[in-house]
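All of the numbers you see were taken from the coordinates with simple rules; none came from a lab. Computed from a predicted structure; not experimentally measured. Cβ atoms are built from the backbone, for glycine too; each structure is taken alone.
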Structure 1
Amino acid sequence: MVKGERFTNPLYNEREDAEETSLRPKCLEEFVGQDKLKENLRVFIQAAKKRGENLDHIFFSGPPGLGKTTLAAIIANELNVQFRATTAPAIEKPGDLAAILTQIGTNNVFFIDEIHRLKPIIEEILYSAMEDFEIDVVIGQGPGARSIKIPLAHFTLIGATTKAGLVSSPLYSRFGITARLDFYSINDIKKIINRSAKILNVEIEDTAASLIAKCSRGTPRVANRLLRRMRDFADVWGNGKIDIEIVKRGLDSLEIDEEGLDHLDREILRTVIEKYSGGPVGLGTLAISVGETVETLEDIYEPYLIKAGFIKRTQRGRMVTEKAYQHLGITLKGSMLSKSEKEQGYLF
């Protein structure tokens with residue numbers, strides 16, 4: 001078995017504890033949000049089952065924590081097939097991929113997370129596997145080497161990435177179903193929190209659930225993490241019930257404000273304002289200034305800061321918006337911007 005790869009039923013993930021796994025929905029009916037995508041998936045799944053065929057290959061993109069892996073497992077569960085999952089960096093050699101594909105099983109689901117990180121030589125093997133359900137294997141060495149084609153069982157490949165732009169065009173074009181998961185509404189996040197609270201057997205006030213939802217960055221993973229932390233605070237500071245006062249005190253302890261920004265979010269905004277006059281500033285320079293990696297800023301922090309309207313991406317770098325100044329209580333100095341920048345509306 002390839003390092004980092006697992007062959008399981010759709011509801012089990014050995015990298016997470018049992019509690020985290022228990023919060024994951026197991027079918028489309030339980031999955032909250034992404035309504036249009038769910039509606040389409042129901043049709044595609046029913047059609048594949050009706051014809052007795054494998055579901056077409058699926059490509060999911062979007063920020064982390066929105067449910068790409070969960071949806072992949074749900075799809076396998078809805079199809080009543082096995083779920084095999086790995087991450088792209090774990091597939092180091094062509095032989096690793098060949099070993100998986102030759103044992104995949106008819107109509108089963110093969111999930112590759114971080115698919116943008118596949119090595120080119122691995123991608124080339126996937127092309128024929130996805131289109132023709134066969135792979136070329138070279139036997140022997142030197143002048144006597146020969147290539148033979150090995151047929152594969154028809155399967156469904158589900159690829160997921162936070163960086164769709166880094167996926168090569170030849171690979172992307174081979175996916176028959178493509179979808180981008182976006183941040184969730186506060187109402188949907190609140191539904192997820194209430195569902196998770198029932199599973200965790202913890203009582204939560206409606207106002208407390210609303211506040212957690214508001215501070216969850218539109219991300220189910222963040223919402224569930226905050227819920228578990230509030231449960232901890234409620235057990236120690238109260239009687240086990242999560243009320244509005246527990247949540248307010250807990251968020252303050254975690255340094256999370258009413259917009260869902262944590263200490264590093266605010267440090268990013270403050271750095272752009274105080275060190276770079278509001279921007280523009282390159283992502284690499286900003287990462288060095290706040291002591292984080294470019295990948296962490298680009299994948300974890302920037303998507304929400306842009307979505308929430310605190311940062312804008314421009315051709316010359318990142319710039320903060322007027323909302324960022326207001327949120328941090330910093331006076332906006334118009335002199336910081338050139339006339340051309342004002343006219344382009346970077347801050348307004």
Structure 2
Amino acid sequence: MAKMAHIEEKIYQGNNPLTEEEALFLLTEGDLLAVGALADRVRWQLHPEREVSFVVDRNINYTDGCITGCGFCGFHCEPKEAKTLNFDELQGKVAETIALGGTGVLLQGGMNPDLPWDYYPGMLKAMKSAFPEIHVHGFSPPEIHWFSDYFQRPVEAVLSELMEAGLDSIPGGGAEILSDPVRDRTSPKKCNSDQWIDVMRKAHKLGLKTTATMMFGVSETLSDRVEHFRRVRELQDETGGFTAFIPWPYQIHKGRFIDFENTGVDYLKTLAVARCYLHNIPNVQASWVTQGKKMGQVALMFGANDMGSTMIEENVVRSVGVSHTISREEIIQLIHRAGFDAFQRNNVYGRLCDYPRSSQ
């Protein structure tokens with residue numbers, strides 16, 4: 001097929017980014033294994049070493065109270081019923097994380113109007129004062145945008161104060177699909193696509209590194225997925241602030257949006273096309289948390305070069321009935337048995353410790 005041959009030539013040349021039309025063609029017409037081979041080629045162009053990274057950290061959900069009521073979420077509750085962690089509880093979770101060999105925490109919560117602004121920098125200071133070595137990867141763009149709107153503070157001021165209190169980087173959560181018609185249906189009270197991008201742009205300009213995510217499979221079109229890729233790639237061209245892209249399929253919660261789970265084929269092809277299209281983002285993460293450990297290994301052949309976190313604690317995906325756990329030793333073994341050396345990283349992809357296959 002002439003179009004596929006042209007795309008293959010572009011990928012193998014390595015210096016000619018795919019167009020939106022070409023990405024859509026791969027999603028709609030591309031053979032799974034052929035698309036996977038192209039993604040694998042891009043992965044090796046960016047990471048010629050035969051190795052895969054991972055991080056040891058935990059997700060801390062500081063409150064489950066949230067007023068946005070996103071239709072896909074099984075974790076949130078009304079603010080008056082919320083469980084909110086106090087600073088002693090936060091310090092205890094960080095202490096346990098460090099004792100288990102963790103180097104960071106991913107800090108996220110709901111939009112809870114019952115919490116005062118001082119709570120947010122206060123919890124960062126509490127964690128950092130007791131454990132200055134911990135890396136805090138926290139507050140997704142919807143949270144930052146909500147803080148700005150609710151507390152009437154510019155986004156830059158919110159970010160600056162949180163950075164001064166100890167925020168080290170920002171996760172890419174809350175992106176879902178960066179197409180407003182989709183967001184209007186799935187999460188109408190959350191920030192829109194432009195606002196998500198705006199928070200990330202301002203974070204990057206202040207020196208914060210961030211990840212970018214995509215939760216797909218909520219009855220969006222494949223063109224919507226490509227629009228998401230485009231918006232992320234354009235911002236990366238502008239700022240260079242994204243360290244990784246992390247796509248995962250929506251996990252059905254009470255039959256909302258879709259009747260059947262997304263397939264492994266859909267996951268792998270979407271992951272592979274993301275790797276091909278997002279040539280300017282250095283890392284793509286396999287989502288073993290939603291797909292399981294074996295599919296996480298397979299994803300390493302479809303463009304992923306990172307196995308993500310050991311997830312000492314995870315609550316949001318677990319709340320919809322999907323629960324996979326893993327230890328550092330097991331994630332190393334999974335990487336080794338897929339044919340790669342392993343290395344532990346921090347939340348901004350700094351190298352910490354090597355685990356070569358020869359040492360096993």
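A few remarks follow.
- Value 146, calculated as volume of the Cα convex hull per residue in Å³, for residues 90-201 alone, assigned to which of 1, 2: 1
- Test item: volume of the Cα convex hull per residue in Å³, for residues 146-185 alone calculated as 88, pick one of 1, 2: 2
- Entry that produces 123 once volume of the Cα convex hull per residue in Å³ is calculated, selected from 1, 2: 2
- A value of 2.3 for distance in nm of label points 7 Å out along Cα→Cβ at positions 98 and 162, calculated from one of 1, 2, originates in structure 2.
- Value 15, calculated as relative contact order in percent (Cα under 8 Å, 6 or more apart), assigned to which of 1, 2: 1
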